[in-house]
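Multiple structures are listed underneath, in structure tokens.
No value in this document is a laboratory result; all are computed from the given coordinates. Quick caveat: nothing in here was measured; it's all calculated off a predicted structure. Cβ atoms are built from the backbone, for glycine too; each structure is taken alone.
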Structure P
Amino acid sequence: MVQAVVLAGGASRRLGQPKALLPMLGGTTLSVIVERMVKFGIETVVVIHPDLAEATDGLPCPVVINPRPDDGRTGSLHLGLTHLTSPSTDVLVCPVDRPGWDKAVLERLLAAPGEAVVPVHDGRAGHPLLVRGQALSRLAALDADAPLREALVKRTKVEVDAPFLHVNLDRPDDLAAIPALAAWLGRGENP
């Protein structure tokens, strides 16, 4: 069973506004990521910053508030993993600020062997990250503030055709990529 944890628990300090609430395709970056996962039949849990609680009403999946957002991605991922409804076998880790993937990227990730599978475009790794097997156990054992890479020593890289894979909505200048990214996502296979 494939499941996903969408990470939206950070404070978005560098951007100066919540990354999860950036407008995209008639919704927000968060709602678009969740709608794509649900459309593809993937059980999804969202981990959010406490300031986003009211803004996530209506999402078609469980939402977990991270009471310790300063712990970083690993702490948020721990929360998300504990809220999945069935034992985790294949988990997609989806940071909300990295929405540049599509159905073809997910299909390539899921078809690849390995405990930690990473999409690659033009020689650069991106997201979402697929984690399975012993790598999930190692992630669960990490300290909440430890970087994920400590548990994902060996990664399988999968080449994908995703020109927006490297979009990282982290700073105000990064927002200029949203219109082109939205056009690419809206080309037919995505909501």
Structure Q
Amino acid sequence: MFLKGKYCVILSGIALAILVYLAGTFLIPAKQSTVFFVSSFGFLALLTLILVISSPLLVRLKNNSLTRFLLVQQRWIGLFAFFFAATHVSLVYNFFFGWDFLKPLSLPNSTFLILGAVAFLFLALMAATSNDFAIRVLGRNWKRLQYVIYAALALVFVHAYNVGLFYFPNRLVPWVLAALVVIVLALKWNIVKIPGSREKA
């Protein structure tokens, strides 16, 4: 491969961001483009979180170069989950809240906006500790800290289900994603066994 490791993940993440920009600029009607940009980066953050959690399972299901690559690059893929979420939050405050950080508290759906904010803080914490220095300092606690990703995933899903403006109004989307998350967690926690696999990811 011309690009290997983290550079392939970085290039892929940037390419996804560019594709969102091009789609919102040239394919989506102007009156819907802002909502598309905001929702798409939030949606990418959610999908990336699911991919991070799923990567060990994908190796167990099909051990090949792609699934091993995803597992090895979990950390960088997780960083892009934070990048997409940070872009989403920035666009929300720029276009909807006018950088008034307290405005979400006065809105009717403030509960679900706050849940999204808490999820973002969790992702920020994970991004800040996704480095070798943090691993050395935290020791065994670093592994425990990574379980925060499950809380972040749950909060992001509830947030998106209740305030999502572009993808989630189509109720097929949350049902499909919810089913995917349930399957992933059931496999990960060995509630359902993967045929031919005895080890837990």
Computed -0.37, -1.16, -1.50 for log10 I(q)/I(0) by the Debye sum over Cα atoms at q = 0.09, 0.16, 0.19 Å⁻¹ - originating structure among P, Q: Q
Winner on distance in nm of label points 7 Å out along Cα→Cβ at positions 19 and 131 once structures P, Q are ranked, highest first: Q
Comparison of P, Q by percent of Cα pairs over 21 Å apart, for residues 75-154 alone - largest value held by: Q
Identity of the structure behind -7000 (criterion: helix-only ellipticity at 222 nm (-39500 (n - 2.57) for each DSSP H run of 4 or more, over all residues; to 500), calculated), options P, Q: P
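So mean count of other Cβ atoms within 10 Å over residues 59-66, computed for just one structure, reads 17.1; which one of P, Q is that? Intermediate values should be presented prior to the final figure.
Numbers: P: 17.1; Q: 13.0.
Answer for the origin of the read-out: P.
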